[in-house]
Each structure stands twice: as C-alpha cells, then as structure tokens.
Structure 1
Amino acid sequence: MLLTLTGGAGAGKTTLAAALAAQRGAITVLHLDDYYHLAEPERGVWLPDETGTPRLDVGDPCSIDFARLNGDAATALATSAVVIAEGLFAIQANPSVPHTRFDVFVDLAADLRLARKIQRKCVREGFPVEILITNYLNHRRDAYDRYTEPARHRSDLVINAELPADLLATQIWRAITEQSIHNS
C-alpha cells in the first residue's frame, strides 16, 4: 500500500511518518525533500532571490523529480507492505505498479506551521529568519494555497496535526483498516 502524507511546510508530516513507521513493521518512508531538482538547474522552477541568485522554488511541484520518486516507490512497494511518501506534494506520487493507496492531508493552521518552520529552520538550523519570513510572504503562502491546499479535498482522511503524532498514527491505521473492511 502507498500511504501519502500531504500538508504544508511545518505541519508535521515527517514526524507523523516516523510515528506511523514506529507502530508497524516493514515500512519504507520516502521524503519528498529528497526528490527536489537541487543539482539540476535546467530542471525545476528557479526564481531569483533578493540578491538575484537563482534558487529552486521548493513550493512548486514542478521542482520535484516525480519520475525518480515514482520509480523508488514502485521498487519499495515490491518489498515493503507499506510505503509512505511524505511531503508538500506527496499526493501526486503515482508509481506504475499495482497498489492500494491511502491519502492523508496533514492539517495545521498557517500560523502554527510558520512557527514550527521558524523553530526548526531558524532556531535549530541557524537559517536567517528574515529570509524565511520574506520567502513565506512572497512565495510560500501563495504556493500553499495553489498547490497544497487542494489536496485536502482529494484525500481519504484529513487529520488535525495539533494532536500528538502517535495518536494521529493510530487514527490513520484505524481509518485504513476500516476502509479495507468496507472495500472487501
């Protein structure tokens, strides 16, 4: 089964993926952050920053190498009972092998997502807060509305990411089981 976790930056997708994997065995987790066209300036969407330096627009799904992601997902589905794809655009993963899927939208208010992102990127990793806020105001907020938010309506389950990750993981596994019983 392919389990996708889609939601805004800072919603808790990576933390939730770890909680899901901890509750079950034989799971492969694919992080969409590993599939950006970072080393390929001829691919993806590149925008100039304040200094004019081109930067990959990580808020645009065209900046993800979906061919490589789908290939890795197909390979993982051959050996793992569950493959989790987590990231801003995870719902767009579509490996070309027969599989069941369950799509989860990880929902969290914009102010909490931004606070979590500032805490992670700026406080822990030392990224300049001025740049993060400028990027959020100039690009990320609109990109979320354009590309990520629409996934909410295509998802099988929308979860409240203010709740603890282990509780959310239990809710997701229960919903998957209920859907499997209903589809049988």
Structure 2
Amino acid sequence: MRLPERVGDQVRIGIAIEVPEPFGPRLQRARASFGDPLAWDIPPHVTLLGPTVVEPGGLEVVADHLTDVARRHAPFTVHLRGTGTFRPVSAVVFVQVAQGIAECELLEQAVRTGPLAQDLRFHYHPHVTVAHDVPDEALDRAFGELAEFEAAFRVDSVQVYEHGDDGVWRPVRSFPLLAKA
C-alpha cells in the first residue's frame, strides 16, 4: 500500500464503508491466513477515499464536508459475492461488490470533492481486499478459497479511519447516510 508522507502533526485518514460482523472478522481472518502482513492492521472495508494526509486544523472542514455528503446519500445494501483480482497490474485479490456498485461510485465521487478533491491513480472499483502483496501461490489460494464467499449488509454510514503511528487503521468517526431512498 502506498501511503502519503506525513509531516509534523498531520493526520493520515481514509474514508470507507465498514464490512460489519460477522463478515468483516471472517474476511480479516481469511486475509491473515493468506499471509498478508496487513491483515490485522486494516479492517475489511470498501474504500471511498484512499490514504490522505490532512492538517489537524482541516479535520473539522473534512467533517463538515462528509456530513454534507452523507446527508445527500441514502442507506443502501451491499452484496459481496465471489473474488476478483487486479493482477497483473497489482498483486491484489478481492471480494467483489455485486450489488451496491452504483451507490459506492456515487459516494466515492461525492467524497472526493471539496477539501478531499484529488486525482486517482486507477479508476475507482469498489471491492474488499483479501490478499495484497503476497506470493502468487497465496493470491491463487485467496482467489479460490473465497470464490464462493457471499454476504449482504445494509450500509447506513461511512467511516473515517485514522492511520496510527503503530500502522493500524482505526475507525474514528461515523457519518450516517440520511437521504430518503
């Protein structure tokens, strides 16, 4: 994972949809079983905004922005099913978002405006990473073992995660989706 450099007291954040229990812990254990060294540092999630550095004084501006974004989006269902990969471009295997793709895309576009505007390295593709930068054999195993994985859950909020000095991503604030469907 490429992380933007922090300077001084800057904070590294990410915005994501949490994969809830029992599915999140199951995917986290699977990721660890594939030998992914980041399995316990990154809770299972669907990224809306990758690692981003923010000045401490800018956190309230970001919170106001996310409050506005969340107010304009309604809760929705995410259905995860099967596996996919970004190989050969990137050594990643993921669980696919089969339902909720459009809602994730609209949220991602809205989050990535205003104080969080930034260009993407790759086109946005909602997914849940289950193996990253591990040997090909482990990627193959992840792809096969989770091929039948299936889960559905209601998304009623987005979370801000903060990257701690210990390398662990932790949810620090939730923004409820408030629009009517």
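Laboratory data are not the source of any read-out in this text; all were calculated from the coordinates shown. As the structure is a prediction and not an experimental result, all values here were calculated from the model. Cβ atoms are built from the backbone, for glycine too; each structure is taken alone.
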Q | Which entry (1, 2) yields the derived value 16.7, 57 for Rg and Dmax of the Cα atoms in Å | A | 1
Q | Identity of the structure behind 20.5 (criterion: mean count of other Cβ atoms within 10 Å over residues 93-100, calculated), options 1, 2 | A | 2
(Q) With distance in nm of label points 7 Å out along Cα→Cβ at positions 109 and 173 as the yardstick, tell me which of 1, 2 scores highest. (A) 1
Q. Computing helix-only ellipticity at 222 nm (-39500 (n - 2.57) for each DSSP H run of 4 or more, over all residues; to 500) gives -9500 for which of 1, 2?
A. 1
Q) Thinking only about FRET efficiency 1/(1 + (r/R0)^6) of positions 69 and 85 (r between Cβ atoms, R0 = 30 Å, to 0.05), which of 1, 2 has the largest value? A) 1
Q. 1, 2: which one has mean count of other Cβ atoms within 10 Å over residues 37-44, as calculated, at 12.6?
A. 1
